[in-house]
Structure 1
Amino acid sequence: MSIARLSLLLVAVAFFLMALIASKPNSTPQLGDPLPGLNSDQLAAFQAGQQHFQDVETVEDGLGPVFNDSSCAACHTTTTSANVAIGGTNGRLETRFGYMDTDGAFNPMSDFGGSLIQDHGIGLYNGVNFVAETVPGGAHVTARRRTTPLFGLGLVDAVPDQTFVALAALEKMISPSTAGTVAWVYDIPTTTNKVGKFGWKNQNPNLFQFSADAYLNEMGITSPLFPNENCPQGDCAMLLAGNPRPDMNDADGHDVQAFADFMRLLAPPPRGPVTASVNRGEVLFYATGCAGCHTPNLITGSSDVAALDHKVFSPYSDFLLHDMGSLGDGITQGPATGALMRTAPLWGLRFETSLLHDGRANDSDPNSRAGQAILAHDGQGKKSRDQFTTLSDKQKSDLLAFLNSL
């Protein structure tokens, strides 16, 4: 074993020991449950937010004029044999587009409504027919993106920015060729740059801004953070002529805050059974270098919510940007260029029916699904992918058993 890999293993062991030392909850929440240990006010906020998350918006509420769906839960729900868990993902794919300028810069084609397609329209209002957007001619880059599960994101939100800065520095010291980079993005309420943690490109720094962004871009509902409506296919004259709700739709930001409260207090996905095969696979997870990006454990900072205060949790992600080569989606958002993607958290992997940003790993066999995802890795993930291919069939089976226990 190389010195770099041994060092990484020692760091992982340190995080593992932190997890053992950390206080454990009295009970294991099920998929879609609130964090354990919430007080009555926090539990009420979670339940109210969950209800808002499921509410179906209407044109009268400000839906549209172009949008992707009429409720958060329409895209963020996981259905298992045991229950329907609000806050997950149904694997729904959305489309982004753009093109590369002659100087190599990405152009999101904002004049044509880019880079996100809103694939629904509210229809005829005030003499204007609002229809679904389409990818315009000249868009040489198109990408599909899967809606992500939201379980446990309050824990991620509670990790101090400096932790991710330190983690990036540690990765650079141990394994420069696979080290991640911090995405510094603009935080609207504070008018400062903060560490991006949310979205496939780390385009949002916190759950509140993430909520407001989604409310506008997925449902077309404006709020104080994002007060300007999306122009359908880039045609702002359509809004001036026919928008049925030209005022600020969520004027006081109450709905945005409710969505953020729900996500903040949503428990992480429960771990599956740990067998001997799973334990062997965990060793291989470290040996093949997967833990170099899929950091097993993180710890939150100070929080006014006891359930989020200095808690060790296991997302299996460093939440940094990595150059994924051909696995990148070609879309630039903020500091994340086309090849850069956030490390996808692996917790809850066993509940997902498709993997990777575009859902291409979607075999009905979970082992095959996870194996497809590994084999698609490129760029900074290529080394671990190649290590995986050298494993025996038995070792591959153990590693996949570990992944499917998360």
Structure 2
Amino acid sequence: MSFADRLAVVALLGSLACAGQPEAAPEEQEADLRQNVQFGDPLPGLSAADKTRFLTGQEAFTEVEGMADGLGPVFNEASCAACHLGPSLSVGGSNGRLETRFGRDSAGHFDPLAAQGGSLLNDHGIGAVGNGYVYDGEKIPTEANVVARRRTTPLFGLGLVDAVPEAEIQKLAALERAIDSAVAGTVAMVPDISTGRLAVGRFGWKDQNPTLFQFAGDAYLNEMGITNPEFPGESCPQGDCSTLDNNPVPGLNDDGEDVVKFADFMSLLAPPPRGKIGTRELAGELVFVSIGCATCHTPTLVTGRSPVSALSLKIFHPFSDFLLHDMGSLGDGIEQGPAGIRQIRTQPLWGLRTQGTLLHDGRATTPAQAILAHDGQGKRARDRFAALRSAERIALLAFLASL
């Protein structure tokens, strides 16, 4: 495909994001939500009531839970902000914290080893409880022959992603198939617990959650051990449910109020601000397009109508199609929902310049390392990057450093 053809593809992808949307006012169409905000700020243009929801949610997001709140009995961290912090002290980013997934691969069949506590490892325990029983953190069982690390992802701007109509993500996948099926992404259809139907997954490394609300409830249980209405069943430590007889706070730990607050905070969190853009960065974006990066890292999406005006009919630039792609050897070996062992959701690139570790397992410390680690459906773009002339590579990396 020629350079001009690739530019046309990107234009089509961008136009698709707008296709089928109700016509918006020009000032809404042109709004740049990444200007005049700092990391961790609320979306610009929030009403007074929505700003209060944001601040209330932020307070809950940073609260440290204890045993009396239902923390554990096994967990990973005691607050959302313990993982979602950065850059600096901005709430909602990532400190690069790695969680562990494990399982067993037997001739291509993946077993999450649920009976041994898999596939998510909870590496903390609440310790001794009133009757003297001690809850320790979980260990990787000896039966596991697949161990994967997953990096905490930033949450900036995800309310905009949540506000994109499902049909638009499905259309994006269809267009990718029509243009080049070899690199086309796959829509993850996952259960939406609130509605009882399958919905388009877009959150998590495996697109395992369809909404920020479900993402919040899932993390509250699986990362902190706090049960809530959509996730009422306690995780059994190391898969041994008999140990829950010693659980100091059995039953429902949260009535759903905190989950709503977490979802409010994430929904109203502004996108990461954009860095400096000059001639070199603009030239680098053309290189980004020409070597095929924009095929999966879709530059532009548009939200649908929303009762929150700051989320309604907004153009935004996440640099992701939020689809699953077969990444070959870069896959994490974990099967989760409809996502296979080699499939990973396209990671948004906005805010890239502040992240010290990259890729799902944090193995890369520079964008160049991350690109060169691509495989599977990302291999062609990787090879084109490797073949770039020095000036083109410098321009591309300058562009990525502006995101």
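Read-outs throughout are calculated quantities, based only on the coordinates presented, and are distinct from any laboratory measurement. Bear in mind the structure is a predicted one, so any value in this text is a computation, not a measurement. Cβ atoms are built from the backbone, for glycine too; each structure is taken alone.
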Could you figure out which one of 1, 2 the value 4.5 for distance in nm of label points 7 Å out along Cα→Cβ at positions 92 and 108 was computed from? 2
Thinking of 1, 2, which structure, once distance in nm of label points 7 Å out along Cα→Cβ at positions 68 and 356 is computed, gives back 1.9? 1
